[in-house]
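What follows draws every value from the coordinates through simple rules; no lab data is involved. All figures in this text were calculated on a predicted structure; none of them were measured in a lab. Cβ atoms are built from the backbone, for glycine too; each structure is taken alone.
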Structure P
Amino acid sequence: MRRAALIAVTLTSFLTPFTLSSVNVALPTIGNEFKVDAITLNWIATAFLLSSAMFLVPFGRLADIKGRKRIFVIGVSIFTAGSLLSALSTSAEMLIAFRVLQGIGGAMVFSTGVAILTSVFSPQERGKVLGINVASVYTGLSLGPFFGGILTQNFGWRSVFIVNVPLGIIIALLTTLKLKAEWADARGERFDLVGSIIYSLMLVLIMLGVSESEITLIVAGLALLVAFILWESRVEYPVLEIRLFRRNVTFALSNLAALLNYAATFAVTYLLSLYLQYIKALTPQQAGFILIAQPVVQALLSPFAGWLSDRIEPRVVASAGMAVTALGLLIFSTIDENTEISMIVANLMIMGFGFALFSSPNTNAIMSSVERRFYGIASATLATMRVVGQMLSMAIVMLVFAIYIGKVSITPKVYPLLIDSIRTSFAIFSILCFFGIFASLARGEVRKKSLES
């Protein structure tokens with residue numbers, strides 16, 4: 001059963017980020033077919049992230065009550081159906097709607113996958129297994145642009161969604177037939193519907209406000225955040241156990257470190273893709289081969305980093321990884337038109353090493369810091385930090401570009417401004433990562449507590 005759980009969760013951990021990154025390559029083709037503007041095209045990419053973020057925590061809590069395997073299988077099925085319907089879309093609006101459906105399925109998968117692995121494997125094996133899972137995530141992210149380009153060019157953009165269908169069916173069948181056990185450590189407790197609605201609306205308003213630079217939306221979202229905290233502090237069975245943040249320093253700071261790490265690193269590939277194709281005049285395929293250096297290193301080293309965090313305090317390993325990543329971002333903040341490709345590849349490999357050292361041990365620290373009945377919500381919270389961090393990363397880039405370049409096409413005349421925008425973005429990201437080092441270091445010891453429990 002443990003092997004089946006590892007295979008099923010690892011495959012979904014590959015599939016969802018693979019779809020996320022491969023769709024981005026297909027967006028220009030989609031835009032040409034549906035003749036949509038840049039804002040609508042952006043929503044095709046953003047709809048998945050936003051809907052995932054909205055439902056991650058509610059589904060994590062529901063999984064703790066109703067059963068993690070059940071929610072996982074339903075999520076895989078919805079994600080697969082959303083993929084098929086996306087491939088059959090006849091308009092941009094229809095595609096956006098089905099991307100939302102995909103995101104809902106993705107939220108159910110994100111919020112339960114790590115919780116299932118944590119339920120099945122012992123604390124002594126947890127770091128290694130979570131390392132394998134993290135490696136599959138970044139393998140999906142790294143292969144997505146490469147194979148997404150091949151699929152789009154040879155079979156059309158719809159093929160990017162169609163390839164998910166058979167794999168999704170296999171995962172659903174494998175989980176249903178091979179995983180006989182069920183995990184619902186909060187069975188019998190009530191589901192907090194009001195808290196879930198407040199949470200989802202709060203997240204939508206904040207994310208829309210940041211993305212659109214609308215202060216009114218941000219303020220409204222922050223007001224709902226206060227309301228959410230007050231409500232969750234009083235309700236008997238909250239959708240998000242606020243005490244995990246107030247009384248569990250390790251959990252709170254590890255999630256903060258994850259948020260800062262994803263906010264500082266998600267847009268790296270996007271920025272370098274622009275730099276390589278515009279400034280260095282490389283083809284998309286050539287740029288893809290260069291950009292694959294970072295995720296390949298991370299995919300190869302993540303299992304080792306997870307294994308290491310089973311033997312060395314996770315905060316030490318993760319903090320070292322955050323420091324290495326901050327250094328890599330700082331180096332990229334000095335990039336210019338004369339920067340050698342070899343330096344970019346070398347620095348991407350350095351960052352891949354830093355990502356690997358951070359991700360697996362940080363996940364291990366979060367999951368090892370909570371009781372079994374909170375595994376689902378802990379897994380969902382971590383996934384929320386990832387998705388929100390990814391959206392914040394892109395929002396920072398959009399804000400910097402708006403200040404430096406404005407709403408104009410990227411032509412050779414604005415290349416100097418493009419380089420300035422890229423350098424500024426990397427500088428901001430390096431500062432975020434620098435603060436993340438302290439959040440990671442301050443979390444306290446995890447391994448000793450886990451072994452004692």
Structure Q
Amino acid sequence: MKKLVGILFLLIVNVATAQTDTVYLALEEVLEMARSNHPLLAQARLQSDLADAQLRTARGTLDPKIESSYQLKNFKDKTYYDKFYNALKIPVWFPIDPKVEVYRNEGSYLNPESYVSSATDHWQVTAGVSLPVGKGLFIDERRMLIKQAKIYGSLAEAEQIKLANKALFTIIKSYWDWYLASEKLKLAISAQELAADIYDRVLTDYEYGEAAVVDTVQALITFQTRQADYTKAQLDWNQTRLALSIHLWGAEGIPLELSELAFPVPNQTFGVVPSDTSVQRLVSWATENHPEVIKLAGKSRQLDVEQSWNKESLKPEINLSYSLIDAPFSQDGISTPKWDENYKLGMDFSFPLLLRKERGKLQKTRVYKEQVELDLQLTRKAVENQILAEYNELLTLQTLRTQYQLMSQNYQRLYQAEIINLENGESDLFKLNIQQNKLLEANIKYLEAYVKFEKQKVQLPYTAGLPDLSYLQVYE
């Protein structure tokens with residue numbers, strides 16, 4: 001048995017396969033690559049383009065518009081009418097709509113109100129405005145749409161942060177899963193090599209009569225167990241490697257695959273652990289700036305705008321219009337207008353007597369508004385409680401990581417002591433295998449606690465909705 005002592009000092013802690021062409025990949029490198037090329041992050045950035053398109057569409061209601069029409073009727077060699085109409089309408093933010101109209105009307109049976117004197121070659125120009133003095137004076141549908149589209153910009157930004165954070169968080173979790181599988185694979189390789197050497201040594205001792213046959217069986221079982229552990233660890237490592245490869249993209253959308261020679265950087269850390277006072281500051285920030293809070297608050301503001309328009313719709317519709325004829329624009333140029341001569345004046349009035357449609361819309365808007373406000377209250381409280389819960393779990397995992405690390409170190413001491421006992425003839429292979437198993441279990445528990453802690457450090461800013469999962473937004 002003394003011949004085993006040399007090989008047993010090849011401890012199964014932090015032993016990696018020796019490959020000169022091994023490549024180490026850090027988490028920050030993966031994230032940097034993802035920020036530049038990942039399709040999900042590119043998709044998140046499209047939210048701002050969508051908001052711009054929404055605002056441009058709404059502002060299109062204020063675009064100037066040209067209208068034209070031409071009508072001609074000839075019957076039995078007689079021109080009944082020949083009418084041409086062209087207008088330029090210029091909507092503005094305030095409820096005054098300027099309009100310039102050009103007519104050319106002639107014909108034997110032309111409607112008298114459409115008659116234009118032949119002195120101007122049947123051409124006539126009018127310039128005027130229309131003004132709503134009832135419904136639409138303070139807000140109309142086009143101003144409502146533009147205001148809501150501007151608010152939509154903040155909603156789109158919040159959605160962009162939400163989508164980007166989700167993608168980054170998924171990538172980070174995949175990396176740490178790969179890290180854990182890689183470290184377990186290293187342990188499995190080391191344990192298998194150690195078990196194989198022990199088995200060979202025991203066989204040699206048996207041949208020289210220094211070991212019993214039961215020792216060879218025990219060593220063989222241990223070796224077979226380590227082989228099975230390695231096979232499982234190899235499978236887990238390959239699965240996590242492929243899962244991380246999904247998030248690796250090169251320029252121009254070229255998917256990349258993580259090489260089998262690539263390993264995560266050992267003993268790296270990512271993220272920080274805030275203090276108690278910092279967490280309270282984080283809670284205050286998140287209850288106002290979390291993407292879900294911003295989206296609900298924006299929806300509430302949109303409903304405020306819609307409610308203002310619904311209230312405005314309860315008023316009677318009264319539209320006044322005034323147009324000068326052949327002034328200040330005419331076929332001869334620009335002339336000084338005479339406001340009391342050559343003009344058209346109009347008024348339109350309409351009012352639904354029961355207002356059931358308008359009152360129904362206002363009632364629905366108020367109900368939606370109340371629902372959103374209740375959702376906003378619940379979301380803020382949920383965000384606060386979840387942040388505090390995630391922070392408590394983070395502190396607990398930090399403690400567990402330290403405890404499991406100390407346990408692993410103590411099991412290492414026990415394992416080394418068992419080797420010394422074996423050298424002095426005070427132990428046997430059975431007891432040694434027990435200490436090996438306990439040491440392996442302790443190392444794996446430490447690795448799992450370490451990875452859970454690293455994941456939780458990112459879970460906290462993700463729960464708080466921090467852009468790019470960075471605390472700089474709160475503590476800069």
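Among P, Q, considering only distance in nm of label points 7 Å out along Cα→Cβ at positions 193 and 385, which has the greatest calculated value? Result for distance in nm of label points 7 Å out along Cα→Cβ at positions 193 and 385 over P, Q: largest is Q.
When mean projected area of the Cα convex hull in nm² is calculated for each of structures P, Q, structure Q gives the greatest result. When helix-only ellipticity at 222 nm (-39500 (n - 2.57) for each DSSP H run of 4 or more, over all residues; to 500) is computed for each of P, Q, the one that comes out at -28000 is P.
Structures P, Q were compared on FRET efficiency 1/(1 + (r/R0)^6) of positions 321 and 401 (r between Cβ atoms, R0 = 35 Å, to 0.05), and the highest value belongs to P.
log10 I(q)/I(0) by the Debye sum over Cα atoms at q = 0.14 Å⁻¹, for residues 97-176 alone computed as -0.63: which structure among P, Q?
Answer by label: P.
Each of the structures P, Q was assessed by mean count of other Cβ atoms within 10 Å over residues 73-80; the largest value belongs to P.
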